[in-house]
Structure I
Amino acid sequence: MKKLVTTLVVLSVIAGGIYWVVQAATDKLDSILPDLQHCTAVAGEYEARFDPEQMGNAAVITALGLKRGLPARAATIAIATAIQESKLYNISHGDRDSLGLFQQRPSMGWGTEEQVQDPIYATNKFYDALVKIEGYEDMVVTEAAQEVQRSAYPEAYADHEGEGRAIASAISGYSPAALTCRIDEPEAGSGKPQATKTEINQLLGGMVGRARVEGSTVVIPVDAGQTGQRGGWTAAHYALARASEFGATAIAYDGRTWSAGENEEWAKTPEVTNERIVVTLA
């Protein structure tokens, strides 16, 4: 009995030591995280924080849902599914022949390997399947996602509903400055003005005016006759979510300016108009 008590005491001390080591490492990590590149979407009680690549892919998913005229619920389901399937990375591997954001399988008729690794193609294929499900708008995420994906672990989709809601709501433009990003300032000359203009016009056409290149900036008119301020914030948030890909150094709209390499929040800038979005590129 004495040996048993001694053993338990030793184990308790070891466990306590491990706890404090882990706790110290966690505290250290928490102190570092604010300096890492990340984007945060907030909608009411929901919050989602991902790196710029992940948030950029989520923005594409949301924009395509809006372009198709689908409710925000569709984007919530799609984003939650992609978080579970690929952590929002466009990966080139998976279970058997599963590939891309949604881990779609070419052998199951989703498309070629190249197609399912194209985020736009893959997302549209997901929505094509989703809209065929009667009443998907009122289904819980688990049920709707499972009807599309036929996963071996369907319950896991529900774990990401809150994150999906936060991102879909923020990028849909329902709340000004609901998406923030801490992104390093890109290298001079790395900006992609033509690619930025083309992508904005392709995915957000109809919500805002036609984007145009003006020197090192991309200017996006916001027409009150289209979707107004909400459409403007959709485009502003989209540009921010894709800022790393575009090589953006600043985004200005509706009395606010976001700048790369600085505080992640949108700074109040009263002189900035709500009639256009200006994306400045490196």
Structure II
Amino acid sequence: MRTMEEALIQGKAFLKEKGITEGDLDAWYLLSHYFHIDRARYIMNSRMAITEEQYHQYLALIYKRGRHVPLQYITGEQEFMGLKFLVKEDVLIPRQDTEILVEEALKVSEGKEVLDLCTGSGCIIISLAKLGGTHNAVGVDISKKALILAEENARQLQADVTFLESDMYTQVSGKYDIIISNPPYIPTRDISGLMEEVKNYEPVLALDGSMDGLYFYRVIISGIGQFLKPDGYIFLEIGCSQAEAVSELLREAGIVDIEVIDDLAGLNRVIRGRYKKEEESFT
């Protein structure tokens, strides 16, 4: 009979052999996920015998990770803003950097109507609905599969969010206090240079921002006059080299108080601004 400890040792060795970054940690996460065990219980039971079936089923997860399948697609979940979200290959995996986008919006979201474009798993709009006291929260995506998952996340997290199948603004009506988005922003030519976990498994639809990476920013910003209330806010996640170009697009659309916020690595990550009041448009 094998033990849980032996399985973990085997998992770590295999992922190291395959060159998986942080393979030791991933081997532990997969063990924890499969056996539903935390660190304390593992320490107490590491030498507990496991069945051959359990051993091979755990290693099957390890082998998937060894093929560079993202950990989150194997476990089917990812934590974001302290909430647990379901994830599948139909949606982009929620990332810590995107929490900065949500944290900025939380500063002004109380009682507000919020539109989240390119919602994917729904992690942004659901987090705002759960934590930000929104009055009306709407998530939009062109992908039916993404919306099915987003709706399931909203149900499980008991978040009051409306999801809408729409190619950006095409099916959207009304005006909002906040427009927020983490759109596809990677230039098409750069997709092939991404790490295997991203380029081979995450949906290209959620990554590809066209030739210059700015296509979706142009679309989002073009709808400000129709869909953002005067004095409303816009929050966008951006690539680290896109702050100047997106800022200029925002200024041309009447956005003031533009601010760029860095991520934990010191790279430009979020841009925010305010739509000038109607009376300000005449100054």
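Every number here is computed from the coordinates shown, using simple stated rules; none is lab data. Please read these numbers as outputs of a predicted model, since none were measured by experiment. Cβ atoms are built from the backbone, for glycine too; each structure is taken alone.
Remarks
- If relative contact order in percent (Cα under 8 Å, 6 or more apart) is computed and equals 13, the structure in I, II: II
- Computed 0.55 for FRET efficiency 1/(1 + (r/R0)^6) of positions 100 and 156 (r between Cβ atoms, R0 = 25 Å, to 0.05) - originating structure among I, II: II
- Of the structures I, II, the one that 1.25 was derived from, the read-out being Cα Rg over 2.2 N^0.38 Å, for residues 116-243 alone: I
- Highest-scoring entry among I, II, by mean count of other Cβ atoms within 10 Å over residues 52-59, is I.
- Structure from which -0.61, -1.06 was derived, log10 I(q)/I(0) by the Debye sum over Cα atoms at q = 0.16, 0.28 Å⁻¹, for residues 172-219 alone, options I, II: I
- With helix-only ellipticity at 222 nm (-39500 (n - 2.57) for each DSSP H run of 4 or more, over all residues; to 500) derived as -11500, matching label from I, II: II
- FRET efficiency 1/(1 + (r/R0)^6) of positions 124 and 268 (r between Cβ atoms, R0 = 25 Å, to 0.05) from the coordinates reads 0.85; which among I, II: II
- Parent structure of the calculated result 14.1, given that mean count of other Cβ atoms within 10 Å over residues 92-99 is the read-out and I, II the choices: I
- Entry that produces 37, 27, 17 once semi-axes √(5λ) of the Cα gyration tensor in Å is calculated, selected from I, II: I
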